[in-house]
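Rule-based calculations on the coordinates, nothing more; no lab input. Quantities reported herein were computed from a predicted structural model and do not represent experimental measurements. Cβ atoms are built from the backbone, for glycine too; each structure is taken alone.
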Structure 1
């Protein structure tokens, strides 16, 4: 009798409709942006380096394909997000000609949205949008999260999201979990199996190296 009741518990799953808007969606492409540390006359130096998220190469404003592209300026986001102190920033936008006289080959990033890094470490791994998928269980592991790789990547259902390695503060962690339930949280990291995660067996968790939050 006890065995039959346990089996029934493991099989019960309630599905709720998730709500909220997709935080990582919108017009433009997602780029990882880092300040240009070189010392030479502007605008040839002092702008930023950008690379497309989850891609090995990026198409620059001049049509060339590079690992990352230099842009003379980033418009549409607060300067503090792309300053040397900010480190890498996640930006949605378009690479366009900078329109600077005498520098026809230089590009610019016209941004429509930006996310600040919540942790102190460089992002490594794949960048996902993680959201609550509405699944509710009576046992663990419960696959109540969906991780969609941004910029045309794959999808995985998760039983956990591990933010400890990202080094975020408690305040930012709370903001991150609110984003998960309100449409999506941008997270860079690696999806891993979690053996013996609970009575239901093996789980699957995203171990974050960086968490991206709205400024």
Structure 2
């Protein structure tokens, strides 16, 4: 059995947005025999209710904190005045699955399109029209994407990934979990600024 590195995330998780540079460096340098598998953790269930003002304020403070903790991370705070925020990330998670189902090569571009729309362009990826436009921008078949986005099959797939990630012991995002060839499961301590520290953990586990 091949060793696997699970990356558990949510495209609307602000810490995942801050982690992208460090993650990219890590994945570019891990041993080639390790299989990388992305899992959607599903941060917030479906909801059409407006996000409470207190939560909006808390998330804006989180964005500001991330900019301090992870230098160079950008956020467009116009999002909070230009949209009606909803505490609902499952639509964006299903959008990633819908893109992946058409072609695995669409998975990462869809994640990046959602993140850039949300954090840089002040668009709301909780809204279907935004997600369909993003799918179109990366080359997806938008008719199929729209059908899949709201299908029971895709929703069950999301719930399955959420359940699997919880079975790995994941309780927050982003998370990295290493599964060795003998099936033992070990968490990797996430470092937002020093990918070499994560790489060292993985290499030690690979060596046993």
Structure 3
């Protein structure tokens, strides 16, 4: 299969050994919400992220699972004035920050806790990627236009090549998801399906 952007399928991820899958917030408090995210359910997103993770591990790459939560005292939670207030600590279930049980986390994977939408600011993500020679990020998770987009913009500004897995990513509404996939992500990386990414990793 040819890469829609041109070139053969190996051009999508030319060096899997220097590639990381970065998965955003597949945790009880986000992926496990009812009603679930759109246009892809939380369980579908997890299953597809697991598929990419398995293929990348086999190709020698790195897998990073992100989760978001304030510290136990809540002091570092963001609290700027807004028209749509964020979820407060009192609204969070006890398992809010735990990865969903369906997530196929392996012992060699990294799990990083962040305190805001984006995965780079205030975390060890950039350090761990750079010290392992990672220059390509495969990005997916929930929510498309919040945690995933914030991380994608930061990765772009740090010079990483990016591949966005459309059907392993979801938002609160289909409209929000589609807008980001159609307008922002094509300008800072390449948008592909799980099947295309797995094929590139196993080529």
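For the read-out distance in nm of label points 7 Å out along Cα→Cβ at positions 65 and 137, a value of 2.8 was computed from one structure; give its label from 1, 2, 3. List each step's numbers first, then the result.
Numbers: 1: 4.1; 2: 2.8; 3: 1.9.
So the calculation was done on 2.
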Of structures 1, 2, 3, which gives -7000 when helix-only ellipticity at 222 nm (-39500 (n - 2.57) for each DSSP H run of 4 or more, over all residues; to 500) is computed from the coordinates? 3
1, 2, 3: which one has Cα extents along the principal axes in Å, for residues 57-96 alone, as calculated, at 30, 23, 15? 2
